[in-house]
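Quick heads-up: structures coming right below.
Values in this text are rule-based calculations from the coordinates and carry no lab data. Quantities reported herein were computed from a predicted structural model and do not represent experimental measurements. Cβ atoms are built from the backbone, for glycine too; each structure is taken alone.
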Structure 1
Amino acid sequence: MDENTNPWKITSEEKKYENSWIVLTEFQVINPNGGAGIYGKVHFRKIAVGALPLDNDWNVYLVGQYRFVLDKYSWEIPEGGLEAGEEPLAGMKRELVEETGLTADTWQKILVMHLSNSVSDELAIIFLATDLHQDAAQPEETEEIKVKRIPFDEALDMVEHGAITDSMSVAAILKVKLMMISGAIQKIQM
């Protein structure tokens, strides 16, 4: 099988729903084994960005909010969507100030990932934000956000025990732990 050749054949497509965030399209397809079927795709109009803010004492800043789709409260890294034409780092800097009031002097892109590639094309870019400075948060009208500062190891424990389930947050925290293990970043002993 050639990795660059799509084995799916599209016979027709119909846009079922759209809003300012997503477009839902239903495709009539012939699958790789020759059978007819349908496939749904959720296209995200915005690229997702996230950042793990990490201070000099190895504390992370998480944001908590009630997630409508999950019908439950969720602790996450600061995240958001890029505006049209916005560069990922600029968008993440904007989101970090909006949600936490934090700015960072040092930024490092640590992950690029697809969040649910069996049904959507949502792309996420995640940064590590360090050398932090605190100011006032500026949440959007639709956001009722709590911010908490906790030790990195506590955030890692929250991932390990299922208290953090947001995919971007899980990935960012585990990536930073891997960076620690590999020596790419070093925990400063106080």
Structure 2
Amino acid sequence: MSPRVSLLQNNQQVLNLLLENTTVSKNEQTGELSPTVRFIDFENVDNNNVFTAISQFKVKIPGTDHHIIPDVTLFINGLPVVVIEAKSPKVKEPIPEAIDQLLRYSEQRGNTGEGSKELFYYNQFIITTCRTEAKFGTISTHTPKYFYRWTDPYPKTLNDLKHGASSPNDQQRLVAGMLARQNLLDIIRVFTIFHYRCFG
């Protein structure tokens, strides 16, 4: 990845590596020459992948002594593929504020030195949440209008989710469905595309 290339271009390059794999000159353990290296094993979800969630993941802002601290960062095999920003219900407009904070973290507000866009080179989607509300978007989603709810907790059913008299809330549905390991890998492998508009 190159700092001179845009965030979106680096993000697309990472996705290509995740999907198409790469090779190295030699496997130092087995001696195999030019072995294929898979960053994520899409075929054996639980056997060959490590899923990790880190609360308050601290990332240095390049060129400064400051840091960004996303609320939750989800890793697959050490790659930060999901960043989650949670806001207090005491905030007047929590979801828009969470989106703005993610834009700051990824240095997409037009200011340099306020975030670490390198963290988002690997990002597959971002999540904003406030108590029971939760919405998802991508690093190219900049307005609340285009952040969406995840409504289906598949492979679980709504009855599988713990809830009171009311139906399971958005956060429960998103965590159970979108962040289920197989679903997460399927989203990366099958449902992620890049589309560029040409003007002229």
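Quick check: 1.2 is what I get for distance in nm of label points 7 Å out along Cα→Cβ at positions 65 and 169, calculated from one of 1, 2. Which structure matches? Could the numbers behind the result be given before it?
Working: 1: 1.2; 2: 4.0.
Checking each candidate, the match is 1.
Where does the value 1, 7, 13, 17, 19, 16, 12, 7, 4, 2, 1, 0 come from, among 1, 2, when P(r) over Cα pairs in 5 Å bins from 0, in percent is the thing being computed?
Values: 1: 1, 7, 14, 18, 18, 13, 10, 8, 6, 4, 1, 0, 0; 2: 1, 7, 13, 17, 19, 16, 12, 7, 4, 2, 1, 0.
The read-out was computed on structure 2.
When relative contact order in percent (Cα under 8 Å, 6 or more apart) is compared over structures 1, 2, which one is greatest?
Working: 1: 21; 2: 15.
When relative contact order in percent (Cα under 8 Å, 6 or more apart) is calculated for 1, 2, structure 1 comes out on top.
If distance in nm of label points 7 Å out along Cα→Cβ at positions 33 and 49 is calculated from each of 1, 2, which structure is the one that comes out at 4.3?
Numbers: 1: 4.3; 2: 3.3.
The read-out was computed on structure 1.
Of structures 1, 2, which gives 16.2 when mean count of other Cβ atoms within 10 Å over residues 41-48 is computed from the coordinates?
On the way: 1: 16.2; 2: 11.8.
For mean count of other Cβ atoms within 10 Å over residues 41-48, the value 16.2 is produced by structure 1.
Taking FRET efficiency 1/(1 + (r/R0)^6) of positions 25 and 145 (r between Cβ atoms, R0 = 30 Å, to 0.05) for each of 1, 2, which is largest? Display every interim value, and only then the final one.
Values: 1: 0.40; 2: 0.05.
Structure 1 gives the largest value of FRET efficiency 1/(1 + (r/R0)^6) of positions 25 and 145 (r between Cβ atoms, R0 = 30 Å, to 0.05) among 1, 2.
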